[in-house]
Structure P
């Protein structure tokens, strides 16, 4: 029987999807089919539904090569969001880079918590001052500015490259005139008073870093993950200064899945919460206590 050579130009979308899915499954990638559809859709400028609806579409050699490169990166366990350079968060698209944490759905809990607290306080139409410590891509602060059109905020980060990404995201979302950025390694550099402080700090205990998923361990900045021996190093540094920054307002912190009680105890010990009723917990979609909020009062 004569061998038949199939050229790259003859590769159909359906065949490319099957091949990509199989490669990702062999590499141990969860949700291989979904990831393959997203990568093909991004390369071909098609929605996920269109990828499935047009299996007969023929890929050009250039398209097939680009798909192959993207799939190879995902086989190496690079997250799809890193390959595409963007992540959807709270209904909006944010650019990310190697200098920024890849936003997780868990962090949307913090946004929802702030909006709930602001509504309960009657602050939704108030010109709130927000401070985001360790802003990264700016997804938390910028989402809140988009949701609270009378608010303004400051985002801090130790990484100039991360702040460049946040600044670009602010421009794209149309909130740049209400956002300021500060390169700072310590809260001592922060001036002024704020109504709400938010932070998704590094909270992974150092001894757990090696056991993180390859997508996290290999591609998120270690400085955005490693929280020291017990995961609480950053919380100690942050809370030591909080009384000077948030007066008669809220501090809302993302925490590890088993850290809520420890962080609440720190908030109480520093006097940021006058009573147990001034501390609240918010659960993520998995039911874990993902955010701790404390009300400071004059």
Structure Q
């Protein structure tokens, strides 16, 4: 009987130990599952739209524009259209705000001379970066390029301007008005209308761009960027009816309308319905007056132009 009792006690202890081990294993398994779930939640949280927006705004607040560009390019598909639009607009605001400081750095004579030594007509930052041997300047130029600027020159002076083609990768993910705005501004970056007070684009393209801007203002009158497009449109209206200082619509000496403008404006009025556009309607009236005066800038033409399209 003593042996049987001892055997029973041994079995009881073994059962308790087994039960304890099982309970411990369950605890370990539950803890592992809990940790795994926590890690999963953290991963989701780390890539949630809100966290993406917040991290992006941190880059902007810290003035890390190039990081903001690359971050938005990598994550814009992960946020909704409204968030993507707001982020893109904030990025443009930051690029504009930082531009004066960037331009100030380029004003240094050492920087101007360094660019002048390697610059060739039409060069971009990439071209200058590849040619210069100064590592400090390379870093400076790469930073400007990656922060949404492009190299521009006027009268022998080099300076950065906003490169709106840097925003084109965001166009498919933002609202339709801002997508159109990016397209309008990218045209200015790729093929500027003016340089050294001279018109750089043809008269047909001038009219086409003005029509595009007018359409934007008609379609998106309450857009966040309506004011910017309105200012650009006013500039194009002035160019249409006056030309530029170094490429005037009417010659300084003979007072005759530029022959290319005559042909282009006439063609654009034939290809488009002037009634569909206030801008075209004004151009049509102007061409009637000019034609009646043999395309000569006389008092009658000058009076009409000054009344209808004052050059402020």
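Just so you know, all these numbers are worked out from the coordinates, no wet-lab data involved. The structure displayed is predicted, hence computed values, not measured ones. Cβ atoms are built from the backbone, for glycine too; each structure is taken alone.
Tabulated data for the structure shown
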item	result
Per mean count of other Cβ atoms within 10 Å over residues 105-112, the highest-valued of structures P, Q	P
When percent of Cα pairs over 29 Å apart is computed for each of P, Q, the largest belongs to	Q
Label whose coordinates, when relative contact order in percent (Cα under 8 Å, 6 or more apart) is calculated, return 14 (choices P, Q)	P
Test item: helix-only ellipticity at 222 nm (-39500 (n - 2.57) for each DSSP H run of 4 or more, over all residues; to 500) calculated as -11000, pick one of P, Q	P
Origin of the value 15.1, 42, where Rg and Dmax of the Cα atoms in Å, for residues 177-288 alone was derived from one of P, Q	P
